[in-house]
Structures are given as structure tokens and as C-alpha cells.
Structure P
């Protein structure tokens, strides 16, 4: 059996006009490969073989309009062609595209997909690599590349850190998509915010010095097998300090190259083929490896071919 399996969150919940997983599906379909999809709960193991109760789909046409990061596509962006129980290791490639956090649901899925890799089918990103390189914490291995950072749950220690750096961005270690992100100033409201962010000292959070350079943009570097294949600039909205959608191409500078030179070998060693690095003012903020996004939006906005480049490269590697 040929084709590519995407292990995703429910298809009905994916945004057809912007979702990076859909961009990868579209590029895969354009290369002539069948698209199979399943959720993590639809994976099983029988007699040592990983099976998926999957659906084969065909994406409907989509097109970009100038200056917009959203694709124009039908609200029902896919059609179901078939439903079958498939032997996952007989497929050409598997994409693990579940949104974080890396909770028990995510971890259980990685252990099942380990068996697929052992049978000889490449999984992107590699399950072992996702477990080894926590995307919120791996940057701490390179403190010289990052802004001042504190990780912990103790409200008093967090308050002392904020007092030292002046203003901090605080987010949960297991957070994603800008949820539960706090901007904490060195003022009388700091303790209440830190108590809320850390659930009263029961949840680990990451506190990083706020970088005013974010007003000039947060740069997303797209990495493929540890090498830069594109970059885009994103900025906060006028009424929200959190980062918004892509707005313009970004130039790759010496700071970016130094960051990638440090991280690239680890990403390659752990089989993290697709990664998104967030950089502000030349400082590394985050390393996205669980379900890296932004490619589909960037392709729509800038007319780039990131999704096609990634899929072509990965599929060639899968057949080596």
C-alpha cells in the first residue's frame, strides 16, 4: 500500500485556510500521493504491527490572494474517498501532527509510532526526538542564545526574577498557541498574575525577559533537517502583546545563522526534520518541534513554496 498517513487532531477542527498540516497534505497530494488521516485514538497494535482506522481523503482546490496569509478554500475543504484499516508501516511516510501539549495522549501515540519506525517507515517528526527535546525547554540548553530566563513554580522566586528584569513574558511549560501567556510588569499586580500563571505555585512556568525588539517583529525560521529553508516576520497586534500572523518576509542574519548552527546538529540527531524557531532581536525564544506551523500561512502571503519544498525533500528521504 502506498500513501502518506497524517496523524492529526480531528479534521473538522483544522482550519482549512491556514493550518500547516493541511498545507503539507496539499503539497503531498500535488505530488500524486494518497492522503490518509487518523486520530491518535484510531491507532492500535495487533501482532506487533501498528494499524490505523484511517480515511483516505482528497483536498479540494485552494488558491492564494495577494497580501493575505489565508488561502481561499471551501469551508468543507476535503472529501472522504475511502475508510479502511491500514498497516501503517506499509505506507511511504507518516506525519505526526497532533497539537501540543505533549501530554499522555501525545506520549502514548509516540510509543506506538516507534514501532512504525522500527518497521522501516519514517515518522516526521521522529517520536523519540519529540520526547527528547521539549520544545519549550530545549532552548535552555543554549543560555547564551536566549534572553534571561527562569523556569519554576515558586511565586516568590518568579517575583524576584520579574523585579530583576523589569518586565517578563510568562507562559506554562506545557502551553501552546499563545494560550495562558502573561505579560508581567514589576509592579503591585505582579504577584497576583504570577499566582494565576503558576496555579498558586503548582504549575511550572517559563518567565523570560520581555524584549522591546518584538515591536520590530518576531522572526519565525523554518528549518528542514536542521537547515533554514525560509523565514517570515510576525508582529504583535496593536491591542495584544502576543504574536500575530505573518506580515512580511524576514532577512536571515548572522544571529539567525549562529542559532541554527548551534541547534541544527541536535535537531538532525533526533530526527526532528521540521522545526520552527522563534527569534526576537537575535535571541532564541522557542523551538517548535511537536507540530511546527506557519508554513501554509507564509506560502499564501508571500507566494513561497515551503510546504512543497518540505514534502518533496521528506518523500525523497523516505525512499532512500
Structure Q
């Protein structure tokens, strides 16, 4: 069992009742797109139980809306698996492969027909994500996907660098490589609302998003530290704290938990005054309500994560350096009839 937090979280954990049916629909979709082709793929894929994570991130979603969220999070997860440190890919190779994914993210009109399996799955998710969305929202969603994908060549550079990461520098990079911002866009998409850029400029909103990313990413780092250590990866807050400050593993883990406690407290303090801040900045009632809906969604996403970490098998198997995290080569060309 993975223990992501060792303190009571001040956020409720909910779960969509459509989780189990969505799990099977997603598995069928993954097979159709070639993301799962062999028994080894299927075992690892099912062990992750990303359906449980998504159903807790989006507890009010069901049917096609939940399917979109789940398929998108699966694609983001598989991108991470493709470019993580186990295979020790060069920054140049990582950059080349990431460019094929970035080409999919067209904000207006159709992009080029992708050649690779993973790019094709991303194209399907992106098409469904854009359907019915405003141009402003599509631009933001595309920006968040790009930031996520572009983080992997940067991580590859750090793996081959002699430089030492700092806590603050690591958190800045982790906010890009953690996929949380694109997942918060899904909170809006599947629940049928959009926050405006004007509303997102209200003081405190950006900090709420950053706090959500830092909390969720740090939970992940606490659970995955042994996995990263096994393959010689440096991208983990616990390992960064150990190296930067000369701390023991136990001291670094304690600091990570202290950070999470402080971030939870700060989140709730900002939320408590958000409606008043919106009024001072003359947001419309609709803009304010949508911003409050997003904030509620952020709380639900944070609150659901600890329960997923208790059941997922994603961090159970330690993968030696040089062995792919996922046995299926997802950058291979699509087999066309």
C-alpha cells in the first residue's frame, strides 16, 4: 500500500459511480488505439487503475464526459512512461519524439495526421477536448498540454547534467511535468463550464492552481521515491531535498509532509476570501460562480488522490535503469491497413 500523506487531508474524497464501467470502456479504447497490445501491457496498465484516479478527480462525471477525462489522463500517463528516466533517452531524442506529439495540438482546424501510436491517441483526445469549447479555452488547454510535453526534454537534460537542482527550481519544473494544469482544464470541460482568462487573473487564483499542482505532485513524489531511486532518476522532491540540504531520507520525507500541510492551510485561506476578491474585481456572477466551481473541483481532485494511492499498483514494481517503464513502444508507427 502506498501512503501518500500521513496526516488527515482537509478535503473530501468522492468517486464517480460510473468508475467500473468507465474502466472497461477505457481499456477497449486503449486496445483499439494500440496502447495495449500484449499481456504484459495489459497487466501493467490495469495495475495502475487510472480509472479510479480519474473517477476521484472527476467525481460528478459519467459516460462520455468521464471517458474523455480518463482517456486524456491515460495519454498523459503514457507520455510520462515513454520519456521517464528508465530508458535514459538523450535530450535530442526526447525532443524529436515530443515534437511529433506537439504537432497534434492545433487550436484552430485539424492538425497533420499523426504517424505514431501515442500521437494518434493524443489526437483523438484533443479532438474530443476541443469539441464545443471556446477559442480562448482551447488556447489555454493547448498551452497546458504543450508545457507538459515540453518538460520532458528539459528533464532529460537534467538527468545528464552535473548541475544540482534546488527545491524551488525543481517545483517550477515539476509544475510543468506533473500534468495537473491540463487535468484542471478537464475539470471544467467534463463539468460543462469555462473560466475566463479575466477571472483567472483575480489575485489568489493562480496560487490556488499552483498549490493544487504542488500538493498532487508531492504526493506522487512521496509514493514514487523508491521507484525513482532504483533507476537513478533525480526528478523527485524527496531526493532533491536530500541532495540540496544533506538530509536523511526520513528528514526529507518529513519536510515533504510539512510542505503539504502548509499548502493545504494556504489553499483554504485563499478559498475563504475568493468570493469577496471576485466582487472587488467586478467579476460577473457567472464568472464568479465558474471560478468557485473550479475551486471546488480542485479540492475534490486533491482529496481523492490519497485514496487512489492506497489501491494503485503503479509504484509497486521497481524498474531498473535501462528497462522501459512500459513494455509497449508507443512511438512506433500506426499499423495502417
Seminar exercise, completed: Calculated from one of P, Q, relative contact order in percent (Cα under 8 Å, 6 or more apart) reads 20, and the structure in question is P
For this session: For distance in nm of label points 7 Å out along Cα→Cβ at positions 189 and 213, the calculated result is 2.7, so let me know which of P, Q that is.
Result: P
For this session: Taking mean projected area of the Cα convex hull in nm², for residues 109-276 alone as the quantity of interest, name the structure among P, Q where it is greatest.
Result: Q
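Please compute distance in nm of label points 7 Å out along Cα→Cβ at positions 53 and 69 for structures P, Q and give me the label with the greatest value. The partial results should precede the final answer.
On the way: P: 3.7; Q: 1.4.
By distance in nm of label points 7 Å out along Cα→Cβ at positions 53 and 69, the leading structure of P, Q is P.
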For this session: Name the one structure among P, Q that distance in nm of label points 7 Å out along Cα→Cβ at positions 149 and 173 of 1.3 was derived from.
Result: P
For this session: Out of P, Q, choose the structure whose coordinates give distance in nm of label points 7 Å out along Cα→Cβ at positions 117 and 245 equal to 3.4 when calculated.
Result: P
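Computing helix-only ellipticity at 222 nm (-39500 (n - 2.57) for each DSSP H run of 4 or more, over all residues; to 500) gives -22000 for which of P, Q?
Numbers: P: -8500; Q: -22000.
Structure of origin is Q.
Given a computed value of 5, 25, 36, 25, 7, 1 for P(r) over Cα pairs in 10 Å bins from 0, in percent, which structure among P, Q does it belong to?
Source structure: Q.
Each value in this text was obtained by applying a stated rule to the coordinates, not by laboratory testing. Not measured: the values here are computed from a predicted model. Cβ atoms are built from the backbone, for glycine too; each structure is taken alone.
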